[in-house]
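The structures considered in this document are given below.
What follows draws every value from the coordinates through simple rules; no lab data is involved. In this text, all values refer to a predicted model and were calculated from it rather than measured experimentally. Cβ atoms are built from the backbone, for glycine too; each structure is taken alone.
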Structure I
C-alpha cells in the first residue's frame, strides 16, 4: 500500500505548481497513515538551479518574447535539458530518496519528469512514478515521458497531446484541474445570478502571481466607460503596485482598491462580478471554481497559448485581445440584460468539478502494486509513517 509520497513541485515558477500541491495536500492530509514530503525541485540543483527557477518571474514580467524563445528552444531539446537537470540534481535527489524512502514519487513540474526518471533508471531504482500535468492545452514534451507509470491530465486536450508525444493512452488518466478547497463555496454557486440594473459591477483585474499587463489602463477605461468598482491585484510586482496606487489612488479614491500578493485571493474573486485575468491555468480554474465570469486579457507564449481558445470552447470566459477592444467586449457581456454574463456563470457551474483533488488522491493511493512493479524488480522502500512529518516542505 502507498503510504509515503514524495511530491516534486516548485515555489518560484509562478504560483500554480504550489497551488496544485496545496490542493492535493489538503486531501492527502486527511487520509490516515499517509505521509507526504514536498520538495522544490529546483532546490535539488543547489543555488545555480534555484536561481534559474527564480528567473521565471522577472523574465515573464519583462520579456514575453525571451520566454517564447526559451520555451521553443527547450521544447525541441528536451532530452538535452533533462540530462543537464539530471546532472545538477542527482546527488541531492539520491540523498533525499535515502532520507524519505518514498513508496511513490509525484511530480507537478515538467522539468523533473525526464530528469528524475533518468536518475532512477540509471541507478536501477524502481519507485512508482506519477506525473500530474499543470497545464491545460499547450503542454510541453517534458510532461509526456512514457516511462512514467501514469500521467494525470487535467483535460482531454492535454491527454491528446501526450498521446501525440508517444505516451500510451492507457497510462493517461483525466481527472480535471485540482483547485484548493477554499475556492469552492456552494453558498455562492447557487445559479441565482441577480444583477441590479443601476448598481455598478465589481471588476477584479489581476495577472497571476507575477503581476503583468496594462492593468492601470484597463481600470481607467472600465471606470470611465461603465462606472465599475475596481479591485487590482498586482501580485509580487511591488513596483507595479506602488505605481498603481500613485496613479489611480489619488484620482479615483475608494473606487479603486489595490493589493499586492494576497492570501485571500478567493474572497476577492468571489466578490467580483467579472475577473479580468491572463490565461494562467491555475488562476483561470480558481475563478471558474468561484463561479466568476472571466475576461481573458492575455496569454504567456508557450504553455498558455491555447488557453483562451480552450476557455471559450467551454464558455468559461470571453477573450479581449487588446485594451482597444475592452469597451466592445464588455458591451457584449452586458447586452440583453447581461445574457452572456449569465451564460458564462452557468457554463462554469456545469464544468467545474470540486471532487478533482480527492479523485486524484484516491487514484494515486489505490494504484494496484502489480501495475507498478515490473517482474523481477524488488521494492525496498517500505517505511514506517513516522519516518517523515505529515507534510514537510523543503526549499
Structure II
C-alpha cells in the first residue's frame, strides 16, 4: 500500500470527524451559547450546504494547480476552520469555523480520489479510493464516540482542538508521503474539466449517487427515533448501535472497493439492489430488536459499499477531466444526504411514523437502480468509441 494513501486516509478521518462529531455535542453547544436546538442544528445544515458549494466552486477554482499543492492548501483551510471553532466565543464564530472547515471537504475528497487512483495500478483504483474513504468510515466507528466522550468530559472545544491536531498530522503526511505529479499532470485546464459535464453518463452517475446515497442517509438520519420509539431500545443503547452501523460502513467500504475493481457496473447494481432489500426488511421488522441490529449493520455495509464504485464510475466517464467530475460527485453525496433527510422529515411530519424515512429511502434506492439500469442500457446501445465503463478505467489511469 502506498504510504500516500495513509496520509489521505488520515485527512479523511479528520474531515469525517468534523462532519459527524457535532451531532453528539449539540446539547452542550446549545447550552453554552444559550441557543435553541433548532438554531444549533444549523451547525450541521450549514456544514452540509458548504460542502456542496466547496465541492464544485473550490474544485473549479484550483484545477490549474498541482493536486498535491491543492491538497496541502485544503488541509491548511481545514486546520484554520477547526482552530476558529476551538477558539470561538460566540455561536456565530463557531458557525463560521464550521463553514470554513466544510469548504475543503468536497474538494479534498474529490481531488483526493483522483490522486489515490493515480497511486496504484489500474486494476486497484477503486480499492485505493476505498482506502482514502476508510478514514471517513473510521471517523464514524472510532472517532465520533471518542470525540463525543472528549467533548462531554473536557468541554466541546477540546474536541475541536483534537481535530485541529489531526489536521496538522494529515498535512505533514501529505507533504511527506504523497508524491508530486509528473510535469504533464501538473494541474488541469478548467475548460477541459468542465467538459466532463457534456457526458450524459456523468450526469446519470451523479443522479445515481444522489438517489442511492440519499436513500441510505435518509433512513439513517432519524434512526435514533426508530430505535427508541419503534424497536424499543433504551436511549443509552443508541450510541453503541451506531457504532455497529459504523462497523458496517467500514467493512462495506473495503469490500465494495475490491468488488468494484472486478466489475464496476455489476457491483453497483448488486449493491443498490441489496440495499433496497435491506431497507424493506428493516421497515417491516423494526419492532424486532435482533432484526433491527442485523438491519443496521447491513444497511451500513451495503450503503457505503457503493461509495468507491460510485466515485470510480463518474471518474471513468471523464477520463480527460476527472477532477471536476469527482468533486461534483462528492457534492452529490452531500446533496443526497440533505434531500434524504428532508424527505424523511416530511414523511414523519405527515404522521406516517418513524419507519416512514426507511420506506422513503427504499423508494429512492429503487430509483437509483432504475437510473443506473437506464445508463447501462444506453451504454450498450452506444456506437463504438462512446463512453463505456469497461474501456474507461485505463483511461482514468492515464489522466491521473
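Structure values in brief
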| quantity | calculated |
| --- | --- |
| Entry that produces 2.4 once distance in nm of label points 7 Å out along Cα→Cβ at positions 41 and 313 is calculated, selected from I, II | I |
| If distance in nm of label points 7 Å out along Cα→Cβ at positions 33 and 345 is computed and equals 1.7, the structure in I, II | II |
| Structure responsible for 3.9, with distance in nm of label points 7 Å out along Cα→Cβ at positions 25 and 65 calculated and labels I, II on offer | I |
| Entry that produces 2.4 once distance in nm of label points 7 Å out along Cα→Cβ at positions 49 and 113 is calculated, selected from I, II | II |
| Of the structures I, II, the one that 0.95 was derived from, the read-out being FRET efficiency 1/(1 + (r/R0)^6) of positions 121 and 257 (r between Cβ atoms, R0 = 25 Å, to 0.05) | II |
| Comparison of I, II by relative contact order in percent (Cα under 8 Å, 6 or more apart) - largest value held by | II |
| Which of I, II yields 5, 23, 31, 23, 13, 5, 1, 0 [P(r) over Cα pairs in 10 Å bins from 0, in percent, calculated] | I |
| Which entry (I, II) yields the derived value -12500 for helix-only ellipticity at 222 nm (-39500 (n - 2.57) for each DSSP H run of 4 or more, over all residues; to 500) | I |
